[in-house]
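Quick note: the coordinates plus some simple rules give every number you see, no bench work behind them. Everything numeric in this text was worked out from a predicted model, so none of it was measured. Cβ atoms are built from the backbone, for glycine too; each structure is taken alone.
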Structure P
Amino acid sequence: MHIQTFFIPFNVLATAELPVTISYIVLIPVLAAFIGWGTNHLAVKMLFHPQNPITLMGLTIQGVFPKRQTQLAEKLGTLVSEELFSIEEISGSIKHFATSGKTMNAVENLIEKTIREKLVGAFPMLTMFLTDDMIQKVTRLFKTELEDFMVQSASELSSQLEDNLDVREIVRDKVLAFSSDKLEQLLFELMRKEFRFIECVGAVLGFTIGCIQVLLAMAFEIF
């Protein structure tokens, strides 16, 4: 029995007068699996390489990520600033935390401790006038004043953040500052399993196509 089909993409197999043996039947799917794996492996590598443009026969070749790094930086900056990270939310959190019950209780305890320990320690004569009731009144007075001050300070700080902190610009500059090697390392750490899966899919598809080629070749020979 001889193979007489052009479907197999190996010229030597298309013209050779070889008997169909077990080793021959196994060889084609294995080679096809290797080609499928190698093709997808090369495709993954070409996401990052070559890092610099190379002109070959009038065609410029460059890795996808190095070529699109500027666009990637712009898109990531926009995504983070609009969807993931909001200065307005941070400002609201600052204002809330500045006057929260927990914060004001801490302020009140600090004021009372300062009066009892440091103020009385510096002026012992005050013990004659500063009763517990007086200390509580002074503490509440300072607490009220500080609460108003903290609200105002938090509002000013929030306004400065909103005016001066450009999240989109920061993210864009950080991504642009990545070297191609650093970007490749980062993406491989994040997507190592996915890249391996792509390579394995290429091997499986190649093996499957190889099996189909063998079956079709044998079928054409039989019929």
Structure Q
Amino acid sequence: MLLATSPREYLTESFIGTNEGCGIFIPANRMLYQFVRENPSNADIGQIASKMLIIGRSLAASVERRRVRDGQMSTASFYHEVARLVSESMVDELLQLLPVDEGISNSVMTDVIRVHARLCEVIRGFTGLDCSSFASKYLHFHRPNHFPMMDSRARKALSWVADEEEWVFAFTTARSAENYRDYVNIYLDAKSVFEAELQRPLSLRQMDNILLNRYDHWI
């Protein structure tokens, strides 16, 4: 296991939070997790569209912000079409390969990357742009123990950890779907460092909390 070299001022209970986030947004996150548990299908167009709308808008990663290859569409038409494409994409079947009660590990890493890449491929084929951040957040709420949430803030904070540990991490390129594996590998290395220092395990949500809080406080 990787070992931390010195105490880190950002590994506080307020930054670590809970499995439902931290601070005033815990109730909102709790509702999102519950909504996805009650609407788990990625074959039902209505469930997919509703989850994409709520998760994307709530977590500042809405696919609706992206352009569509064939021009403008109404919001309802956009979500119906992208949900239809997802429903036909095998994303639902690929997610079923990841046990709900288990966590990310080397044995399932390939399946984690595969479903993330497939979801990105489907949405990118419709909008024309990368949606790796949205895909990581959408999938996280379906399998919280398998998918780290990735966005520009988390990548930047993770790059600071990489600098501290003298790891090589090109955070500017780790934003794309093709490089999600690179992000996850460094993320899990950092998680091991933090767990060694804290002498206790962290959930992926708690790891996400640490990175986002560190970025927001710029420490």
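Comparison across structures P, Q (criterion: distance in nm of label points 7 Å out along Cα→Cβ at positions 61 and 149) gives the highest value for P.
Can you spot which of P, Q the value 22, 10, 9 was calculated from, given it is semi-axes √(5λ) of the Cα gyration tensor in Å, for residues 93-140 alone? That value comes from structure Q.
Among candidates P, Q, the computation of distance in nm of label points 7 Å out along Cα→Cβ at positions 125 and 197 that gave 8.0 used structure P. If mean count of other Cβ atoms within 10 Å over residues 45-52 computes to 15.0, which of P, Q did it come from? Only structure P yields this read-out.
Thinking of P, Q, which structure, once helix-only ellipticity at 222 nm (-39500 (n - 2.57) for each DSSP H run of 4 or more, over all residues; to 500) is computed, gives back -23500? Going through each structure in turn, the value belongs to P. A value of 52, 34, 33 was derived for Cα extents along the principal axes in Å; which structure in P, Q was it taken from? Among P, Q, the structure yielding 52, 34, 33 for Cα extents along the principal axes in Å is Q. Computing relative contact order in percent (Cα under 8 Å, 6 or more apart) across structures P, Q gives 42 for structure P.
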